[in-house]
Structure I
């Protein structure tokens, strides 16, 4: 089939990473792009008529099936994002929605690029570098558990003859990032501790455009099918440096630090209360978040680089764009 005749579906296309991916597809391919968006979800005006918007819900198999019809590729990003919400909600949306995507992909013989997360490694992150073949540890919250569930479905899909590539992004940064800009900016403005144990651990950051770049490469590279890939930018950046840089851009006080033991004690007290009584609110501290920011995290990217991928957007370029976004948002 000629490239100009290809139609691709992006679930979660209106989200942070999804918008970056759709922008790259439009700029670099002749593909027709279809996005499955929630009924009231805001669609970027810049897309205009270049993107076909189908309103629906990833938890509805009929909606997913209609959106996937005729698509050569499905970029599956739709999920509950973050460490708030119950295990049941994450399972229904993230795992259940992924099951619907794979069912549709089998019917339509679509190639699936599935975005999970380094959170799928669970507490293995605390024991050293996690290459793609590392056995997952105990999940640290509903988000990580759901990501592990997605990956189990992906390997089952592969065993059924499906073509799938699993992308495990590290901590995605850039303008509009929920946890690493909006939430972090709120913590800094409130004078809350943003560093754990001094923040000396490797932050495992990756710029959003670099993740989207790999996803597009993987979709077009048959050697990527049937494999999982870590994506991080291999930056010599600690959490202390990143949060200090963010505070400087915001003209906010530099972040404070608390000991790791104190952070985990706080999580053990408040997280169960929020899971039971305030399920729609994000707990002020969770084991899922601490699993990412309280340890020296490393996720080798040799496999992705062997496909020809390398980060194109530098940390300095990202900081410049972040500064502009901070000004525009009044952060």
Structure II
């Protein structure tokens, strides 16, 4: 029998959720799943935070997003605080890594401060699979990975100091609705390239392996884990059940766009070991199983990503037959 812990918890009148970074990919998926669980949830029991006030259109409701730096106290209730926000280098002039780090440190401190203004049941601090590889890639990538590791440690230390529970999911590869900055991700880039230009370009000669998870599936599982007292503060990977090489991913994208044999530009295979960015999904997959769910198939993940981008107009100007 499925055990949907979050639904049972949210049915209590004292249960409340705060989402920081509510307009981002993960934040939107979390808010959507909270409201899918309880569509009639009172506005004061779901508070959404971002860098500035704005109205956020969700599938089940239009909600207001509060500026985090002016946030009122959480107050009464049994709160989950979900931190899914990030200040990317695209929001910092020149992409200066030191300034990116400073702004994200400030953001984390604001979230921790918010979580101390109410009876916080658990802080969920989303991290990145990059934390596994602090010495890999460019200087900017290394700085990002180091920051994520440091923020994991800071969240865990905050939990020990305040006596509040912490959950630290490390996100690797996502797909599905609410994707933003699509060009920055291989899946989004492949979809946009094939739809708009009729070709997919893969720059890597060596194999590149990824394991995708549907963002809505992840949101449901993490919400269940967040109210599960048996879950520890040890970081864990959001690891998919399927591992796919980018060439095979391009073929799945082609199928989703109605192109069974998509044009793919890629160098001749190299002799390097390739790149694996997959994650150890054992803890995540166990929680998914306890919900009574099976992993979302890759074809469905890709199809849902295509459908969202199409619905938002991102595929406008696609050539005939796309």
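Readers should treat all values here as calculations from the given coordinates under stated rules, not as data from a laboratory. Fair warning: this is a prediction, and the values are worked out from it, not measured in the lab. Cβ atoms are built from the backbone, for glycine too; each structure is taken alone.
Data overview
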| read-out | value |
| --- | --- |
| At a computed 0.95 (FRET efficiency 1/(1 + (r/R0)^6) of positions 158 and 206 (r between Cβ atoms, R0 = 41 Å, to 0.05)), which of I, II | I |
| With mean count of other Cβ atoms within 10 Å over residues 78-85 derived as 22.1, matching label from I, II | I |
| Given 6.0 for distance in nm of label points 7 Å out along Cα→Cβ at positions 70 and 198, calculated: source structure among I, II | I |
